[in-house]
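These notes open a run of structures that come right after.
Just so you know, all these numbers are worked out from the coordinates, no wet-lab data involved. For clarity, every value in this text was computed on a predicted model and none was experimentally measured. Cβ atoms are built from the backbone, for glycine too; each structure is taken alone.
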Structure P
Amino acid sequence: MTLTALLLSRLQFAFTISFHIIFPSFSIGVAAWLTVLEALYLATGRPAYRLVFEFWLKIFGLVFGLGVVSGIVMAFQFGTNWSELSRTTGSIQGVLLSYETFTAFALEASFFGILVFGRPRVAPWFYLFSTAMVTLGTSLSSFWIMVNNSWMQVPVGYVVKDGIYIPSDWAAIIFSPVVWVRFPHMLIASYLTGAFCVAATGAWYLLRREFAVEGQIMLRMGLYLAAILVPTQLFFGHLTGDYVHHYQPAKFAAIEGRWHDEQPASEVLIGIPDSVSEADHYAISIPILGSLIGSLSFHSKEVGLTDFPPQDRPPVVIPFFSFRIMVGCGLVMLMLACAGSYLSFKERLERNRLLLWLIFLSFPLPFIAILTGWFTAEVGRQPWTVYGLLRTTDAVTPFLTSRAALVSLVVFGAVYSFIFAFGIYYIYQLLRAGPVGRLVLPPPAAVPNRPMSVVDTNPRHLAAGE
């Protein structure tokens with residue numbers, strides 16, 4: 001394989017976006033979790049909610065910062081490696097990315113400082129409002145990114161002038177039906193990431209017999225939320241498959257591993273796609289199920305990859321396997337969420353150490369599902385950068401040398417690896433320390449002159465009677 005500037009640029013973008021997406025997906029979920037915790041604290045006055053909030057706020061701040069740092073490079077690459085994409089679609093994509101800055105980033109930056117420094121200085125209701133605004137900001141960031149990416153998947157609302165794609169209908173771009181399927185799918189995936197990471201942390205503390213109260217709050221709330229979200233995510237996943245089936249039939253055929261037309265179509269559960277022989281080796285299939293999934297019909301005709309010229313077909317292996325890994329992660333999360341929620345309702349979860357271990361070990365699953373979902377969407381879109389309009393080979397920067405692309409890839413890889421290692425290490429240190437500290441609680445409203453009380457939650461101090 002020749003390491004061309006095009007291949008290296010694609011590898012670089014794949015590496016940076018795969019690295020970056022870990023942090024926003026996590027921070028979106030944790031921001032929503034913080035809002036729920038703060039609301040519960042104001043409603044109940046229970047110190048444990050406040051303690052868990054302060055604990056996860058530290059992790060959120062770190063992850064938020066790592067997401068900002070790793071995301072800056074994404075915009076630079078549009079100019080350094082993909083200038084033809086910027087030149088031809090910048091009047092649409094540039095505006096959408098600027099909307100993200102003016103709405104999402106501005107909202108997050110304005111209220112994040114209040115979360116970190118403002119609790120003693122603002123009213124409790126305004127602190128809750130600030131937490132909700134940070135949550136809204138993270139969600140808006142996801143929204144504008146999904147609008148931009150959905151336009152690249154299914155371009156609408158544009159005209160072509162001198163080879164430049166000019167927006168002609170912003171309402172069609174922003175309110176495209178594809179956006180309102182893919183955005184909830186991504187948003188719920190982020191909430192699931194937060195829910196499972198929180199539940200896994202709670203399970204870890206219970207397994208270590210530390211922070212029992214806080215661990216139960218994390219475990220139960222994370223599992224209850226996941227039990228609601230996973231079925232909802234499966235529904236939006238099906239809707240996402242419908243848009244792919246309708247607008248990107250070659251991608252759909254690649255995901256299904258379907259090489260030839262079938263009527264009715266079978267569903268390949270697993271196999272080894274071979275683009276040379278145009279067949280799936282060692283395939284395990286279920287008859288008729290492919291037509292039912294694709295068209296909600298028992299006898300529909302489903303197209304195969306051979307209906308498309310070879311130069312218009314996506315690589316099959318990556319979307320085929322990544323889609324199955326994503327679905328597999330979703331099914332495992334569904335089983336864990338349902339089993340854990342049921343045992344929690346029956347007050348038996350804390351005694352089931354096997355399930356606690358499984359929940360603790362499940363924390364990578366939502367990250368894997370998000371990454372493989374993006375691999376399915378982006379690799380399956382090839383050979384197009386803007387589907388049906390601009391090929392990837394025509395989007396790369398002209399005269400970009402392989403050497404320059406290789407150097408930037410190596411530098412980004414080294415810097416990102418350092419950032420990732422630092423982030424993981426510091427998050428681990430925060431998790432090991434646990435939700436400990438001294439909470440300064442306001443006096444009851446009925447006794448306005450009573451001094452503030454201090455609650456020490458360090459288990460070592462409590463054990464020593466301090």
Structure Q
Amino acid sequence: MAQFTVQDILQATGGTCTGDNSIQFADVSTDTRTIEADYLFVALRGDTFDGHDFIKTAIEKGAIGAIVENGHSVEGILCIEVENTLKAYQDLANFHRHRFNIPIVAITGSSGKTTTKEMVAAVLSTEFNVLKTEKNFNNEIGLPKTLLQLTNEHEACVVEMGMRGLGQIEELALIAEPTIGIITNVGTSHIELLGSKEAIGEAKGELIRCLGTDSISILNEDDSFVSAMSAIAKGKTMTYGIHSNATIKGSHLRYKKDGIKFTCKAYDDVFDVFLPMIGEHNVYDALAAIAAGRALGVKPSKIKKGLSEFTGTPMRQEIVAFDDIVILNDAYNANPSSMAEAIKALGQLDGKRKIAMLGDMLELGDFTEEGHRQIGRLLGEEKYSVLFTFGDAADFIAKEAKLVGLEVHRCNSHLEMANAYQDIREKGDVILVKGSRGLRMERVVDELKDRE
């Protein structure tokens with residue numbers, strides 16, 4: 001729990017108050033549903049809500065103080081006025097972060113952020129008590145929320161940083177002040193907002209620019225946009241990759257029914273790693289985690305243990321086995337890079353027919369048509385048999401897939417897709433289900449489960 005005195009808050013935020021300066025708060029929350037006795041409530045203002053409207057509820061739940069915008073103080077609770085409550089919340093998180101002299105590992109990239117974050121945490125947890133970003137709390141509110149959960153028991157912290165535009169990674173990095181930064185890759189997600197991969201690379205590189213001279217930058221050497229960031233790193237650089245001469249190098253990938261085995265060379269150490277996941281891209285995530293582990297002194301034996309016991313996260317290449325078919329549920333989100341990775345990864349599962357159930361990839365802007373057409377062509381190259389699509393943009397996948405010989409079914413709902421598949425279902429099918437979060441493609445998996 002993040003405890004603060006009134007003086008702490010005034011120092012952190014530059015705010016003002018006229019109440020009792022002797023009060024001490026037990027913890028901080030922006031959500032009245034989590035408020036308990038002696039809490040400090042931060043009244044955030046969003047597009048569809050205003051936290052100032054919930055101060056009364058916070059008082060009823062036990063809050064004894066509130067951070068509010070200038071001129072919004074109310075009776076019945078100690079109010080600390082600031083110009084911007086979100087900035088104050090972030091400043092408070094940064095203040096709290098400085099109470100702990102521990103490694104802070106920050107991860108960003110176009111794809112693989114969450115899996116890499118989970119793998120880094122799994123590796124470091126073999127040696128340290130680790131706090132990590134939960135769920136998708138990787139933005140300007142979620143990151144401070146994570147940092148405010150730091151306690152004296154934690155020995156390391158792993159945070160994920162997402163972004164929608166230029167300057168946002170820098171904003172998050174200045175809050176967390178990480179000691180280690182990991183860039184997974186630079187792809188085409190968010191290209192609608194930023195316009196080019198060069199601009200996306202510039203945005204992701206903000207993390208490296210914000211690292212200090214005592215920091216460590218961990219970079220994907222096989223991604224030219226990422227490897228170039230070594231030129232802007234102020235501290236030490238570690239690289240990882242499969243196809244390059246990286247500091248942490250993966251080789252001799254052997255595909256098993258239940259995962260991947262590969263050989264890792266880390267400086268002078270060479271050891272085999274088993275990863276209970278499929279897809280070469282997950283080897284990259286594992287190599288980044290190995291790099292973070294080695295940077296913090298974790299022995300190879302513990303690194304191997306952490307990765308071999310890694311369980312992954314729901315809807316991220318989750319294998320769902322039925323009596324006669326297997327589904328790779330990768331429905332959490334999608335962009336051209338992660339879609340291509342998943343399409344290739346399905347080939348590791350034993351099956352007679354490869355089938356894709358794909359939804360739109362959103363936020364691609366002018367790249368929407370070509371990005372989807374590329375996926376259609378890739379399905380042919382990877383010898384898929386059948387494609388089901390859902391969404392307007394996915395029609396471009398369907399058109400291209402039809403040209404390269406796939407059996408194509410365009411669907412208008414998750415139910416229709418499940419029903420259409422049932423009509424052609426064959427024992428031994430392996431099926432990829434994927435699309436952007438807005439398409440909720442996991443509902444297709446639920447529909448198929450209901451038929452079992």
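Suppose distance in nm of label points 7 Å out along Cα→Cβ at positions 291 and 347 works out to 5.4; of P, Q, which structure was it derived from? Can you show the working numbers first?
Values: P: 5.4; Q: 2.6.
Checking each candidate, the match is P.
Out of P, Q, choose the structure whose coordinates give FRET efficiency 1/(1 + (r/R0)^6) of positions 11 and 395 (r between Cβ atoms, R0 = 25 Å, to 0.05) equal to 0.95 when calculated.
Values: P: 0.95; Q: 0.00.
Only structure P yields this read-out.
Can you say which of P, Q returns -9500 when helix-only ellipticity at 222 nm (-39500 (n - 2.57) for each DSSP H run of 4 or more, over all residues; to 500) is computed? All intermediate terms of the calculation are to be shown ahead of the outcome.
Values: P: -23000; Q: -9500.
Attributed to the structure labelled Q.
So Rg and Dmax of the Cα atoms in Å, for residues 99-322 alone, computed for just one structure, reads 16.3, 52; which one of P, Q is that? Display every interim value, and only then the final one.
Working: P: 22.8, 69; Q: 16.3, 52.
Only one of P, Q returns 16.3, 52 for Rg and Dmax of the Cα atoms in Å, for residues 99-322 alone, namely Q.
Given a value of 2.8 for distance in nm of label points 7 Å out along Cα→Cβ at positions 131 and 419, point me to the structure among P, Q it was derived from. Before the final figure, lay out each step's value.
Numbers: P: 2.8; Q: 5.0.
Going label by label, the one that fits is P.
Taking 0.85 as the value of FRET efficiency 1/(1 + (r/R0)^6) of positions 187 and 411 (r between Cβ atoms, R0 = 35 Å, to 0.05) derived from one of the structures shown (P, Q), identify that structure.
Working: P: 0.60; Q: 0.85.
Working through the options, I get structure Q.
For distance in nm of label points 7 Å out along Cα→Cβ at positions 67 and 147, the calculated result is 1.8, so let me know which of P, Q that is. Please report the intermediate quantities before stating the final value.
Working: P: 1.8; Q: 1.0.
The value was obtained from structure P.
Rank structures P, Q by mean count of other Cβ atoms within 10 Å over residues 43-50 and report only the one at the top, that is, the highest. It would help to have the intermediate numbers written out before the result.
On the way: P: 15.6; Q: 12.5.
That would be structure P.
Suppose you compute relative contact order in percent (Cα under 8 Å, 6 or more apart) for every structure in P, Q: which one lands on 19? Numbers along the way, then the final one.
Values: P: 19; Q: 11.
Clearly, the read-out refers to P.
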